[in-house]
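Bear in mind these aren't lab numbers, they're just calculated from the coordinates by the rules spelled out. For clarity, every value in this text was computed on a predicted model and none was experimentally measured. Cβ atoms are built from the backbone, for glycine too; each structure is taken alone.
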Structure 1
Amino acid sequence: METINYKNKEFYVETILNRIEEGFKDLQDEWNNPQATPTKHLIIDNLLQEKEALDIFDAFPRDGSGFFNRDSFREKKKTSQSLDEFNPILGEITYALQDQRVIDAVSELTGFKSLEPDPMLYAGGLSMMFKDDFLNPHIDNSHDATRSKYRRLNLLYYVSPEWKKENGANFELWNESRDKVKTITSKFNRLVIMETNKLSWHSVSTNVFDEPRCCVSNYYFSRISPEDSEYFHVTSFSGRPEQFGKIILGKFDNCLRNTFSKITKIGRGKK
């Protein structure tokens, strides 16, 4: 991958490290004692200065042009990994969150060892959710593109100004049976970090607002399995408790895609 000189990346890195350091104990307590969900997670509000966060939001194309449209029973949203097609500021914040110093700080915070970034953005990048967009309950693909590393952490940085819970498009964490949910508002300038494993069911509620919810997402990987043994699964979807048809369809769809992926070694890619 071509090396790009991102002029603001260093400033973002220093700011993020300061935010983690100043709230370290409380953040670590939050991580180790998850409330209303078994999935470990933490929230860092006001990650950057307001002006910087607004600049990042303004760099997103208002109509989602240049983004790939995902639309199925599983999800409806727009995503992009082609950071060089947009304002460089979007690459600056994305790769600031992949900087080794930030990874080391997050590793110390969570206790997860030997974490590695995803510079090819196999799973991360940019996402936009417009009115009526959604992401159904799912567990993430267990591995990276080469299946040599396990997906361990999901980092979601939200930048849509004045975002309120009633707008929808909020992050959700479910219990294992997917009958109880914890909602985390996709608040402006908020970073959410969550663990990913075989039971970390999560989703995004339907956007009922007329403006897009914009997010910068990253994953950290590790060659260390979250379990005591090796395992593999594709991104696996289900429905919400009231969506009985999607729950049944999800079971069939997950089984079919898992079988296909294990046989062909082909996973869900950028396109």
Structure 2
Amino acid sequence: MLLQRVITALALLPLVLGAAWYAPLPWLYGLLAVAALLAAWEWTTLMGWGEPAMRGRRHAYLVACAAVMGLGWLLRGYWPWFAGLAVAWWLLASFVLPGFPANLERLKPGALSLGLLGQVWWAPTVLSLVMLRAMPDGGLRLIYVLSLVWAADVGAYLAGRNFGRHKLAPNISPGKTREGALGGLLLCAAWALTAGSLAFKVIGLHQLLLLLALSLLAAALSIVGDLSISMFKRLSGVKDSGTLLPGHGGLLDRIDALLFVGPWIYLWATWVQ
């Protein structure tokens, strides 16, 4: 399984980094929109539309997602507000997770509610990443966001595998540990102090500490994103969102943390730019 994960990651890495650095903004938006639509297709399984008889509804949902993302590109000047909406959801999710499964089993969200929730993720994340790339040094900033998520994931995996003893959220994701979460945060801290200071041209101790604090908050809440998708998978009785990426599962399984980190870093970069 680990070998499969590594091979898949190495195969995708040059494609992702190449698009992040070289692709013109409209092309980058289109590529990310396609990725978001693939994740939205997987999300429809968690909505309860995975059966062949529901294929028409799944197609209709993808059309709605594509329409929202198209409208988002036309109205991109207003999207800091919608990125804020995405961030607000993830902050709210951090209060929902501790009460699972009792809270959502009492009031299980229906397909319509889950479909609307997905709309809070797809377009805001895609547009946030593209608008981040449009800023000065945007290529470096976008790659920093992607690598921050990877650092959190790698640090958590290594620390959890070697030192994990205490479960982080046993009702949601039994494999995750507090030691793993701490390892992810520590690696993100090191990455913020090195690559982050370069990407955002940090000057002085105050700016460096601010970048460190905001990057650590993004890394910590990326765990919320990961656990949130795991929560919905467990609620739906699904192990992986899909099988698109060998060794990783579905695309949604890989971008769950990015759904929070992208809008968060974009809002912060807009504020300090």
Inset, instruction - Check the numbers for Rg/Rh (Cα atoms, Kirkwood Rh), for residues 76-147 alone across 1, 2 and tell me which is largest. - result: 2
Legend entry - Which entry (1, 2) yields the derived value -8500 for helix-only ellipticity at 222 nm (-39500 (n - 2.57) for each DSSP H run of 4 or more, over all residues; to 500): 1
Legend entry - distance in nm of label points 7 Å out along Cα→Cβ at positions 196 and 260 derived as 2.0 - corresponding label from 1, 2: 1
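For mean count of other Cβ atoms within 10 Å over residues 44-51, find whichever of 1, 2 sits highest and give me its label. Each step should come with its number before you reach the end.
On the way: 1: 14.9; 2: 18.5.
With respect to mean count of other Cβ atoms within 10 Å over residues 44-51, the highest-scoring structure among 1, 2 is 2.
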